[in-house]
Every structure is written in structure tokens, then in C-alpha cells.
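Asker: Got some structures for you, see below.
Read-outs: derived from the displayed coordinates by stated rules, not from any lab. Computed from a predicted model, the values in this text were never measured in an experiment. Cβ atoms are built from the backbone, for glycine too; each structure is taken alone.
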Structure P
Amino acid sequence: MAAAFTVRRADYACAADAQAVVNMLDAYASDPAGGGKPLSDYAKNHLVRELAARPQAYSVLAFDAGQPVGLVNCIEGFSTFACKPLVNVHDVAVLGSHRGRGVAAQMLALAERIAQERGAVKMTLEVLSGNAPAVNLYRRIGYEGYQLDPEMGTAQFFQKWL
């Protein structure tokens, strides 16, 4: 039985939504799946203002009885091969108390509708290979490993700190 959560696009100009974005991202960052370290004071104090300054960014929040329980942050990019926008799902966070209850799937469905409204050709995301529940969810809702030619294999995600 799926709970009736409220899922909507975050309004960065709304103080309650702004606080929900920060609190949810901090909870995610503090979780082992998010690195196990809380957000810095700098990130907490500047996150929403910086997201709002970027028209290519949007967030989706989930609420249970008015309390924030989930967050998805999305950043629009550009597919040069398709010559159309793409949307990267940068963060998917659900409080531990609400995992396994369909919250992430509902938030991602709204994030996808917003991406379609923006004319995006695809959505992308990264997930840690050891996060089996998330991997299973993403596969169940249509995500798959990125590849151009099966003989070349699937893409790997790399980073370099600057």
C-alpha cells in the first residue's frame, strides 16, 4: 500500500521550502550513502541561493503530513549528440524512516515530467554500486547503464576535485 505523500517542485523563494532543501540534503550528506559527513556551514548558508541563481536547476520535495521526507535535485545539461537538453538527477534523498515506501519513485516521476516540459531528451544519474535498493529502484523505473556500443561497454563515472 503506497502512502499518499505530497510531492511538488520546490520554491526556492519560499523560506520553508528553502529550509527543507537544506535539511534534506544535510540528512543525505550525513548518511553513509551520501558520504557520512554533514554539509558545511558554507553549503547550508548558500545552497538555496546558489540553486536559485541557476535557471538550469530545480528541486522536488516530498512531504508526509507537512514534514519534508524527500528531495531530488536536478541540473539541466545539454546532449551534444541529440542537440537537446538533458537533466542530471544530482541528488536523491529520502529519510531513513520513509525508505521503501515509494517516495523516491514519486519524486523522480515529477522530476521527469519537469524534464519533459523543458524538452529534455534524457535523464541521467549516478548511484553507488553498493546501494542495491537505489539501483533496483532506478532499473525498475527505466534507468539503465549508459552505453553507445555494447562492444565498448558501459560508461563509468569519474571525478576530479578542483
Structure Q
Amino acid sequence: MEPVYQQLLAEFPEATPDAIEASLQFLRIAANTHVRMEALYSEYGLTSGRFALLMLLRHAPSNQLSPSEMAKRAQVSRATMTQFIDCLEKDKFITRIDDPNDGRSMLIRLAPKGETVLKRFLPAHLKELEALTVSLNRTERKQLFCLLSKLIRE
């Protein structure tokens, strides 16, 4: 364990050394994974947020959703979603179309360029995800999944 944390543990005896050590290792892995994934996203003109929204549209009926439904599913504000939509539209990953059921509303549709980028990106993305646990066998992967699931706090 890093000396600074050893000093903190001496100062705060209620802290559990193995919990601190496990948490620090988890944070290092998370930071490393984030850097690797963001580098991969950028090779395709994406970010993690853009990718998530394109995947929302890809799996939506007719590859389209309303902006409010996108905001709800992405768990962001409508204002934040509008900014995302503006950027994705500018880069021609999505298009805005009139809602045939409500003339006052619009729908967001995955554009051909967005679908093309996803088709090119997804194999590399899945390969990178696979590489994260390549050193683990199937049983170890299941154990890791179970352990990580215990850490989720909603």
C-alpha cells in the first residue's frame, strides 16, 4: 500500500486496510480502463456518451426516439440531451425528423453515417472489452462479475 495511505490508516484506525487497498486497486483499474476506452472511442469520432446515444437509437423501434425519451433512457436532463443531439446532428450521426403522430414534435433517427460508424466500431469495442479480462478464465470472470455486482450502490 502507498505510504500516504499507511499514514492515514495510522491516523484513522477505524479504516480497514484491506478495504482501502482493494478500493485503490479498483480505482486504478477503472481509470486505466477509462483511458483505454476513450482512446478507442476517439479513433471513431465518438465519446462514451455519443456511443451510448447511438446505441440507444440503434436498438429503438425504427432506429428512432423522441428527445425526451432519449433523455429519460440516458438519465440526463432534456437540456443536456439537446446539446448531445445538436453535436451528433452536426457530425451527421443522427437526423431530426417530424413525428408523424404529433406535428409539433420531432424524432431523432440514427443516420446512415451513425450506423456505419457503429458497424465499424463495435468489433473493436467488443475486442477491447474482451481484452479487459483476457487473463481470467471463465470461472474467474463469473467470480469477478459477482464481486463487482456487490459493489453497485443504487
Structure R
Amino acid sequence: MNNLGNIIGEICKVILPIKQEFYIGNSNSQIAICTLASISLLDELKDSELFSKVAIIGRLFSENKGIDNMIQYVFKNKNIKKIILCGKEVWGHKSGHSLLQLHKNGIDENFRIINSISPDPYLTVSKDAIEYFQKNITIIDLINETNLEVISKKIKIS
């Protein structure tokens, strides 16, 4: 299954090229925003006044490499304390669901995200980084929310 997933991923890169994955904002902010599959929301947030209030805005397409990258980023950038998880869920991958399950349940002995419904929820990041993520990061679950005003209110509350 993993080889087929990699092949499909390479085909998608050619057919549906994705431009920017993330934008770095205010290094003093404790907030990160993840727009899941909503690339237009990523761009909209980057061009809004909210951009100056968040450390990073990025997308999350995959339940494995994408989550690995996110965990590594917050582990290295310990200033981040909250992740606003918004935008449309990634069809088939359910990366938002997997991120929530990782935060809640962790991984098993095979580094599989416990209770994930994703097809390939296996991570390579260290257990220390995962434990740090679980203990030190708060996730605000706004999966499927694309309204900038609603997201903005959550950031102002945070």
C-alpha cells in the first residue's frame, strides 16, 4: 500500500502541482495555523492582518510525512503552544483526524497513530518529539472551517 501511495503522490505532484506549503510569520507568536487541504485559505490567511499574529501558517496533506514535519517543527520551535486546525479535511488521507488522534492517543509500538482512520498513519519522528507535542501543544479543532472571520475570533481568544 505504501508504494502505491508514493506512486499516486508523485503523479499528483505532476498533475496538481502545489505551490507554497507554509509561510513564516511572527516569530514571537505562540500560535500556528494548519489549513489542511485548503490552499486558498492558506493564501487568504497569509494576505490578512492575522498573518502578523501567528508564527506559521501551513497546510497538511498527509497523515505521515506531513505530520512528521509538523511535529519536528513544533519540537524545534518551542515557542509554539497552540495549533489552529482548520480548512477542509484531506479526502482519503484524513490528516486532520490523524493529527487529533496522535495528540490524544499517541503511537503504538510500530509508530502507527492509535485510532487513526487514515490509510498510512505511520510516523518516523522520535517518541520524545511526539510526547512533547502531546504535552505542550493545544489544538483548536476547526476542521472544515474556512471562514476567515471565525478563525480570526479563535486567534483573538487564544
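Asker: For which of P, Q, R does helix-only ellipticity at 222 nm (-39500 (n - 2.57) for each DSSP H run of 4 or more, over all residues; to 500), calculated from the coordinates, equal -10000?
Answerer: Working: P: -10000; Q: -22000; R: -12500.
Label of the source structure: P.
Asker: For which of P, Q, R does distance in nm of label points 7 Å out along Cα→Cβ at positions 65 and 81, calculated from the coordinates, equal 4.7? Numbers along the way, then the final one.
Answerer: Numbers: P: 4.7; Q: 0.7; R: 3.4.
For distance in nm of label points 7 Å out along Cα→Cβ at positions 65 and 81, the value 4.7 is produced by structure P.
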